1. For which of P, Q does distance in nm of label points 7 Å out along Cα→Cβ at positions 33 and 129, calculated from the coordinates, equal 1.6?
2. Given a value of 0.40 for FRET efficiency 1/(1 + (r/R0)^6) of positions 153 and 185 (r between Cβ atoms, R0 = 35 Å, to 0.05), point me to the structure among P, Q it was derived from.
3. For structures P, Q, calculate relative contact order in percent (Cα under 8 Å, 6 or more apart) and state which one comes out highest.
4. Matching task: 4.8 is the computed value of distance in nm of label points 7 Å out along Cα→Cβ at positions 73 and 289. Pick the structure from P, Q.
5. Any idea which of P, Q comes out highest on Rg/Rh (Cα atoms, Kirkwood Rh)?
6. Name the one structure among P, Q that helix-only ellipticity at 222 nm (-39500 (n - 2.57) for each DSSP H run of 4 or more, over all residues; to 500) of -12500 was derived from.
7. From P, Q, which structure was log10 I(q)/I(0) by the Debye sum over Cα atoms at q = 0.20, 0.23, 0.30 Å⁻¹, for residues 121-168 alone = -0.75, -0.85, -1.05 calculated on?
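What follows is calculated from the coordinates using simple rules that are stated; it is not laboratory data. Just so it is clear, the structure is predicted and the values come from calculations on it, not from any experiment. Cβ atoms are built from the backbone, for glycine too; each structure is taken alone.
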Structure P
Amino acid sequence: MRHRVVALVGPTQEMYPVTCASAVFGYHGPDIPRLYDFRLCAERPGPIPTTMGADIVVDDGPEALAEADTILIAGWCPGPDISAELGEAVLAAHGRGARIVGIGWGIHLPASLGLLDGRGAAAHWELTCELGRRYPRVRADATVLYVDHGDVATAGASATTVDLCLNQVRRDHGAALAMRIGRHLSAAPHREGRQRQYPALPTTGPVPDSLAPLLDWITANLGRPLTLEDMAARSGMSSRTLSRHFAEQLGISPGRWLLDRRIAGTRALLEETDLPVETIAQRVGLSSAVNLRRRFRNALDTTPAAYRRSFR
């Protein structure tokens with residue numbers, strides 16, 4: 001019997017993760033064994049609004065969850081306002097051994113049901129604060145692509161859906177089948193769940209007037225070997241006072257802010273130029289390729305070369 005994957009959808013549904021999952025678990029032609037069935041269901045069947053501006057028609061209701069081997073909640077989820085009936089249906093499915101998968105906002109469903117209490121969960125970096133407030137027992141991690149516990153799995157962003165689903169194929173049927181499906185989809189080579197997400201390149205953003213001139217000066221002089229004393233002298237404050245202003249107004253130390261800017265500058269140059277790593281290190285003030293690689297790996301858990309291959 002084929003493994004039955006049921007995607008639970010609702011208004012307003014983001015379709016990208018749903019179609020990604022269906023691409024992995026769907027039909028791949030006669031040369032690849034078809035070991036999964038994929039279908040949609042909704043708490044209220046019928047036309048479902050989507051982020052594309054067009055409705056999709058879903059025929060199956062929550063009763064489809066009773067037959068699911070995997071329940072996928074991709075992108076859409078009402079958060080803690082999930083109905084008692086829907087929650088009971090998902091818990092019953094989990095209790096009989098079904099796998100629960102939350103992607104993006106879909107993490108709310110297993111989290112609200114207690115299925116992630118005391119466990120790690122991949123979360124989009126924009127959601128971690130909210131998740132921490134609502135579900136303090138969930139260890140929301142914005143630094144990884146996905147976390148797969150076997151019975152419950154989470155992916156932080158829509159773009160990691162293929163990675164997580166291929167990982168589940170690998171768990172179910174081995175690496176060979178996962179590789180064949182990935183190759184059929186022209187997917188990138190397998191990315192481990194512990195690989196880090198890459199948030200948007202940071203900008204200085206809105207800053208207090210008292211610090212704005214200093215931050216502009218630091219950014220303009222990023223290639224220099226700046227110290228806390230240099231920054232304090234430029235601002236006309238003592239080092240202690242400057243550190244207190246950073247902590248109170250930006251939530252981090254001057255050194256941390258400076259390093260974040262240097263890592264952001266490194267990412268931009270890796271994405272936009274063919275400059276060698278040694279030259280980039282000099283331009284962003286990290287002194288040497290060895291130091292840049294060490295700092296870059298600590299920040300993003302990857303190498304400059306791998307990052308450039310992915311984003312150049």
Structure Q
Amino acid sequence: MDPHGGHYLNKDAVLSPLGAARMCQLLLGCTIMALVSHSAGYSATYGTFCMFVWCFCFAVTLVVFTLDITRLYTCMPISWDNFTVAFAMLATLMYITASVVYPVYFLQTECPDDSCEVQMYRIAVTVCSCVCCFPYGTEVFLTRAKPGAVVGYMATVSGLLKVVQGFVACIIFGALANDSEYNLYIATQYCVVVYSLCFSVTVIVVILTVSGRTSALRFPFDRFVVVYTFFAVILYLSTALIWPIFSFDKKYGTTTRPEDCPRGECPWDSKLVVAVFTNVNLILYFIDLVYSQRIRFVSSSAV
């Protein structure tokens with residue numbers, strides 16, 4: 001018993017719906033890693049990425065579950081609620097990505113006689129990875145902001161969108177790094193600067209919120225978020241117009257995919273990925289701007 005008469009261990013961390021969701025995350029994550037290590041296997045950059053996702057999410061979830069059940073999170077200099085909901089959102093996105101990437105590169109339409117067992121393990125990995133998206137999504141659903149409740153900023157729609165925006169930006173950076181030829185024109189280099197700037201500020205917003213240091217700003221945090229989101233919309237709108245022109249216009253590139261363009265190693269494919277996810281992030285920032293007008297910050301501790 002603690003000095004206030006309560007239990008040292010937090011039973012709600014196990015017996016609550018949130019606790020059940022985290023235990024499912026751990027069980028499925030452990031199953032995936034065991035299957036991959038046993039026979040499913042992984043290789044190359046895409047396989048390493050998937051394995052990193054499963055190991056990283058399992059490790060952080062285990063730490064979160066342990067700190068929650070022992071109440072040791074109260075000793076940490078962070079905003080616990082903001083951290084857990086932000087991680088749950090990130091883990092959901094990472095698992096969705098791994099659940100798409102792994103079968104695309106490791107599952108075959110036909111199974112050779114000598115590798116059918118490996119194929120079955122890979123199917124099991126894919127299924128478990130897809131299923132594990134739901135416990136993480138459930139945690140986001142359970143900890144999100146409810147009408148009239150005082151919650152941390154990351155639990156609001158605007159806060160969750162910040163995580164999604166940062167994740168989409170990482171996809172854009174990955175495509176840019178994959179021989180996208182962005183350095184051919186000053187206009188496309190400008191687009192890269194926009195992506196980097198918006199991503200950096202988004203990460204700063206998340207870090208300030210999770211660390212509980214929003215009061216360190218010399219101006220209101222809510223106003224900073226709205227002003228930044230407004231400029232992000234303008235900047236992304238400019239890139240949504242500039243990038244396709246300098247990537248697919250006949251004067252600067254090709255409008256259709258070249259025939260001698262190997263899959264996964266084609267600049268045209270990378271340019272297309274950047275163009276698509278630029279528009280995705282533009283929509284996300286616009287929704288964020290609209291929703292952020294409705295947020296009311298009760299105090300610095302609430303954000």
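1. Checking each candidate, the match is Q.
2. Going through each structure in turn, the value belongs to Q.
3. Comparing P, Q, the top value of relative contact order in percent (Cα under 8 Å, 6 or more apart) belongs to Q.
4. Among P, Q, the structure yielding 4.8 for distance in nm of label points 7 Å out along Cα→Cβ at positions 73 and 289 is P.
5. P
6. Among P, Q, the structure yielding -12500 for helix-only ellipticity at 222 nm (-39500 (n - 2.57) for each DSSP H run of 4 or more, over all residues; to 500) is P.
7. Value -0.75, -0.85, -1.05 for log10 I(q)/I(0) by the Debye sum over Cα atoms at q = 0.20, 0.23, 0.30 Å⁻¹, for residues 121-168 alone corresponds to Q out of P, Q.
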